[in-house]
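I've put the structures underneath this note.
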Structure I
Amino acid sequence: MEANEVRATLASFVLVLILMGSYYILRPVRDAMASDWTDAEVSWLWTFTFICSTLAVSLYGAAVARVSVRRLVPSVYGLFAASFILFYLGTQTLADQVLLDKSFYVWISLFSLFHISVFWSFMADTFARQQATRLFGFIGAGASIGAIGGPALAALLVGDIGTDRLLLVAAGLVALAPPLVIWLQLLKRSDLNNESISADPVAFDNIGGGALAGFSEFLQSRYLLVIGLFLFLYTSIGSFVYFGQKNLLEVYDIETRSQILAGMDLAVNIFTVMVGAFATGRIATRFGLPFTLASVPVLMVAGMLVLATMPVVAVVVAVQVIRRMGTYAVSRPAREML
C-alpha cells in the first residue's frame, strides 16, 4: 500500500465493514419474523421478493445510465438508511404491523441485493486496475469483519433493546456510508489521481449475441445443464431446511428468535473464514472438485435425516450452520473453479 492510497483504502475498508455489519444486524430480525407466518405466506413472499428484485435491478440499471456515480451511490445508501428509520417509526405507530413486517422482510432482501454489489461497483470506479489488484484483498477483509461483528452486536443488544431499536442501530451505521462515499470521491482526485478512471474504455471485446443467446447455450450444453441441476437441487435442500428452522422457532418470542439466528450467522461467518482460509484449497487439491462439490450436499442429506428423527432447534441450527458454511467456504469456491 503506497502512501497516497492509505486514506482511500482505510475509508473503503470501513465502508464495507459498516455495510456488512448493518445487514447482519437486520438479517436475523427478518428471518425471525418468518416464524409468525405460514409456509404458504413465506412462499408467496419469496415470489414477491423475486419480482421486486427484478424490478429493482431494472430501475437501478436505468438510473446508472442517467445519473452520475457521484450522486447515485450516496443516494442509494441514504435511501436505505432513511427507510430503516421509517420502518422503526412504523413499529411505534401502527397497531396492525403484519403488512409492515412483510414489507420489511422483502425490503431487507433487496438491501442484501444492493448493499455490496453497489459498493464493489463504486470501488471499481474509484481505484485503478493495478491498485485494485493490490488493495481489494485488504478492503474485502473489512466485509469479513463486518459479517462477524454485525451478528455479534445483534445477539448482544437484542435482549436489552428489542428488535425494533436494532433498526435504528443499522440506520445509524448505513447513514455513515454517504459521507464516506463523498469523501472517497474527493480522495479519488486528491490522493489517488484517478479522476479519469470512469472514462477509461472498456477493456473487453463486444460479446455479441442476442438477449436469449445465453439461455440457448445453456440448454445446448450438457455441462451447463448439469451445473444448473446441481444448483436447483442444492437450493431446494436449503429451502426445506429454512422452513424447518422457521417452524421450530415459532415457539419463541421474536427477540429470542433473533438472538438464536444472530448466533447462527456469527458461527457461519467465523467458520466460513476459517475453512476458506485453511481447508478449501487443500480439500479441492487432495480429493478433486467432484468430491468437493458433492461433500456439502451429502452432509446436508445426512443432516436432514437427523433433523427428521430429531426435530429440535439445536439440530436445525447445526444443519443450517453446516449448510451455509459449506456453501460459502466450499461449494461456491469449487463451482468457480469449474
Structure II
Amino acid sequence: MTGGLILHTNRTDLITSTIQLWIRTKAEASQSLRTKEAYEQAILSFRTMTIAAGIDLDGFPPDMLTQPITFDDREHALAALGLMAQAWASSAQKEKQLQRGVKATTYNNRLTIISSFYRFAKDRRLLIMDNPIEQITRRKIQEYVSARPLSKEQISAALTRIDKQTITGIRDCALILLLLGTGRRGSEVRQLTWQDLQFRDGEITICFRCKGGKYLYDTLEPRVVRALLTYLKVMFSFNPEEQSTVTIDPAQPLWLSLSHKRYRQAISQRGLADIFKRYFGMTTIHATRHTFALMMLKSGATIVDIRDRLGHTNIATTSRYLHSLTSDENTFASTILDEMGIEDS
C-alpha cells in the first residue's frame, strides 16, 4: 500500500531545527530555565538512543536517500519509535534508579515530554507523521502519595536551630519563612530577582513566576516582611525608607549563596536543598507547600481560596492534592475503639 509520501531531502537538519524551535517555544511559555533544561536534556537523550539504533526521530535512518515510503514503512517506523521510547523512559540515569528502578511518575513524565515534541512537530506540519507515544500505555500512579506536610514541632525546631546573629542565619530564616508563608515552590522562590519586589506603605508584595508561565502575586504577612527586610538590610544595605537613594540592578538575584565557591552568586537548587536539610533533616523543599495548603484548609479556607493561592489550574487538582494531605486522618478512630469497648491500658 503506497502512502504517497516522500522523505524530506534534508531530514536531519529539519529535525534539529524542529527540536530547537520546540525547546524555545516551551521555554518562552514556561519562563522556567529548569523546564527548558529538562526538555532539552530529554529530547537530546532520546535522539541519541534512536541514532545509536540507526534511526532518527522520524523513525527512518538519518542517511536514507529521498524515496517514496509506504504505509507499512510508516507503521514500522512508529512501532520502532514507540518501543525505543518505552526503553528510554525506563532507563536508569541515577544510582538510586539503578537500585530501585524508575518510578512510575518519572516514566510517565519522560513520555509526556517526548509526546509533546511529536505533537508540536505534527501540529506545525514540520514532521508529517503520527505521534508514536500515543500508543504507549502509561503506568498507574497514586497522585501525591509522597506529599507529607511538616508538623508544628518540626517547624519550631527548625527555626530554633537558626543562628539569627549571623548573615547566613538571617538569610535562611527569611527564606524558610517566605516558603512557609506563601506556599510557593522552591524554584519560584529561589529564582526571585530584585524587580519582583514591590514596597508600599510598609508592605511587600512579590511577583512570582510560577509553573505554566503564570505570574502570581503575594502580599507578605508582617512576620515574613520583618524577616525579609532584615535580610535585605544585611545583604544589600537596603532600607525601604531610603529606597529612592539605593540603586540595585533589577535583575539582581534576591537569594545569594554564602559558600566559598559560589559567594554572592544566586543560590542553586542544590544550595537551597542543603539549607533545607540543615534545619529540617531532609531535602524535600516541597514540604513547605504541602504544609501551607494543609494549614489553609485547617484555618477555614475554601477549596477555591486554596486553589487560587497555590496557582492550580482547576479545583479538581486542588481537591486531589488536599485529599492526599489529609488521607492519614481518621476522625472516627476514637468512636470505633469506644464501640469495641477498648479502654486505656
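A short reminder: the numbers here are calculations on the coordinates, not readings from a lab. Keep in mind that this is a model prediction, so the values were computed, not measured. Cβ atoms are built from the backbone, for glycine too; each structure is taken alone.
Please state which of the structures I, II yields 56 when percent of Cα pairs over 23 Å apart, for residues 80-223 alone is computed from it. Of the structures listed, the value fits I.
Structures I, II were shown, and semi-axes √(5λ) of the Cα gyration tensor in Å at 45, 29, 18 was computed from II. Could you tell me which structure in I, II was used to calculate FRET efficiency 1/(1 + (r/R0)^6) of positions 32 and 264 (r between Cβ atoms, R0 = 25 Å, to 0.05) as 0.60? Of the structures listed, the value fits II.
Each of I, II could give distance in nm of label points 7 Å out along Cα→Cβ at positions 168 and 240, but the derived value 2.9 comes from II.
Among the shown structures I, II, from which was the value -28500 of helix-only ellipticity at 222 nm (-39500 (n - 2.57) for each DSSP H run of 4 or more, over all residues; to 500) calculated?
I
Each of I, II could give FRET efficiency 1/(1 + (r/R0)^6) of positions 120 and 296 (r between Cβ atoms, R0 = 25 Å, to 0.05), but the derived value 0.45 comes from I.
Between structures I, II, the calculation of relative contact order in percent (Cα under 8 Å, 6 or more apart) yields its largest number for I.
Percent of Cα pairs over 24 Å apart, for residues 176-279 alone computed as 20: which structure among I, II? Value 20 for percent of Cα pairs over 24 Å apart, for residues 176-279 alone corresponds to II out of I, II.
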